[in-house]
Structure P
Amino acid sequence: MKYLVLVLLMNLAIFANDVGDNQVTDRETKQSMDNWLSGIFGLQAYKSNYLLPYGYATKVYKSYTPTDRYMNAEAELQVSLKYNIANDLLGLNEAYFLSYTHNAFWQVYSDSSPFRETNYNPEGFVVVPVSDTYTFLHIQSLKLALAHKSNGQGSNKDVVYSNPADNLGNRSRSFNYVYSTLRLKHGALLTDYTYMARLPEKADTDDNPDLMDYLGSSELRFSYFSGKHMYSLMGRENFSTGLGAVEGTYSYPLLNSTYFYAKAFNGYGESLIDYNKEVTKFSLGFSFSR
């Protein structure tokens, strides 16, 4: 049987060699082959894509399982992609997108190197361009989005433990929300103001009803470019509770679309599992998009 497979593979190789690129006359066939060979499928970077091999938090992270013991130091990675599904359906030059962001926190320096937390964030959104050359705001675009965010954990709040000390709290975190982002542009400075509203859930299925008290519904983000350098500063707050977070990042190109990337975070909502715990953390690594 293995010889038959070998002969089949050899014949396929010979056939592929004979049918050269110049003999593919069907335009759609050639385009499909070229897209596959070049890896072009319409996916684009959305938020920053990064790998941060070292991040240090000033407090040890809490474990929600009796067997895990976490450290202050960990790695973090994020993959974020979007896909343009339609354009200009309303005659406003608007663009429609689907996106997915995957954010993982990896306790690579602790025993067995578990993933402490993973957050999943699919979105659907539309971006409407605005040509504001008349006001001091210089509005560039308006974004409207519907999104979901969760950590993929099942609820264990109704589990009965034989040893009450094993109950370290419910691990499930999830919510659905809508948001809008107004983008302004002043020279090399981009300003994004975002307002987020959580969609209501039934009380018996809501694992984290106070989530927005800590995350905050308003976010202001500044992105500034100076030569090859890029700086960002983000602030979130719930004005009723006074809680939120601040985050600063810096990136600089190194080689082949790879950037040096540094991040500092203080506040609530670094990850969903610890949304109600204040975290101060510094991370270093590389990003592959800004």
Structure Q
Amino acid sequence: MIVRSTVVAAAVLAAMLLALGCAPAGQRSGDAENTLTVFAAASLAESFQALATAFEDYHPGVRVAFNFAGSQTLSTQLEHGAEADVFASADWHQMARVSEAGLLGNVPEYFAANRLVVVAPADSDAVRTLDDLARPGVSIAIAAYDVPAGAYTSETLTLMSNDVAHPAGFAAAVKANVVTNETSVRGVAQKVFLGEVDAGIVYETDARADQYAGAFRVVEIPLQFNPAAQYPIAALSTTDELETALEFIKFIQGDSGQAILREHGFVPPANITCPCHAGESRSS
């Protein structure tokens, strides 16, 4: 009888251990380490990885995991049920899509800004000035127009074309030289890095990324033609980690987070409010 009881107890213990070992990978209850999943624009990759390391140091037991892609890809994934705790977009339009889907857990706030530059292979002479972009035969990569970087690029070309410093039809001539529309700004940078095109239009932070060190010649775009790219961030209404998500956002907006962003080429956002209403937040 004692032997049988011992066997039964061992079997129960083994079943419990097996159940624990086979718990779903995403299960958070009872985990020694909580995972905060952040969907972030591709241009934020290096800076957010550095931010995550610093945040984890301040928050033992929390691990930050990322999904980096074009903001339009991320918003589509969220609309179709992808699970995440925080969304950081490269423009307001993609954040608005998520807001309209009822997926925001708090009112978004801008946390950083960026600007566009032209990059060309350092060993190529095809593009040395902005006017070279309109020269026949030059091959250019830009982000697709539904990508934030692509929308900013279109606006920049329009501003340049309307200025007397550039020839009539400048924007049309540049667009005629576009041979690829990438789904993220990093796709544009990669095309230039590989020498597949003569130039690309990317964010200043992409031009400065460590992985491209020394590979690019950078042609500045004057501020009057260069609309600031404003980056909003918000927690998601589907999160089970709202408190941690809000802590992460607060850290990014604080002195330590802003210092890390500056190290990666970002600048503080303009002192404006995101164009949304508090009624869209989870607390309503």
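A value of 21.2 for mean count of other Cβ atoms within 10 Å over residues 109-116, calculated from one of P, Q, originates in structure Q.
Have a look at P, Q and say which one yields -11500 for helix-only ellipticity at 222 nm (-39500 (n - 2.57) for each DSSP H run of 4 or more, over all residues; to 500), as calculated. This value belongs to structure Q.
Can you say which of P, Q returns -0.88 when log10 I(q)/I(0) by the Debye sum over Cα atoms at q = 0.13 Å⁻¹ is computed?
Working: P: -1.03; Q: -0.88.
Source structure: Q.
Name the one structure among P, Q that relative contact order in percent (Cα under 8 Å, 6 or more apart) of 28 was derived from. Matching structure: Q.
Read-outs: derived from the displayed coordinates by stated rules, not from any lab. Nothing here was measured: the structure is a model prediction, and the numbers come from that model. Cβ atoms are built from the backbone, for glycine too; each structure is taken alone.
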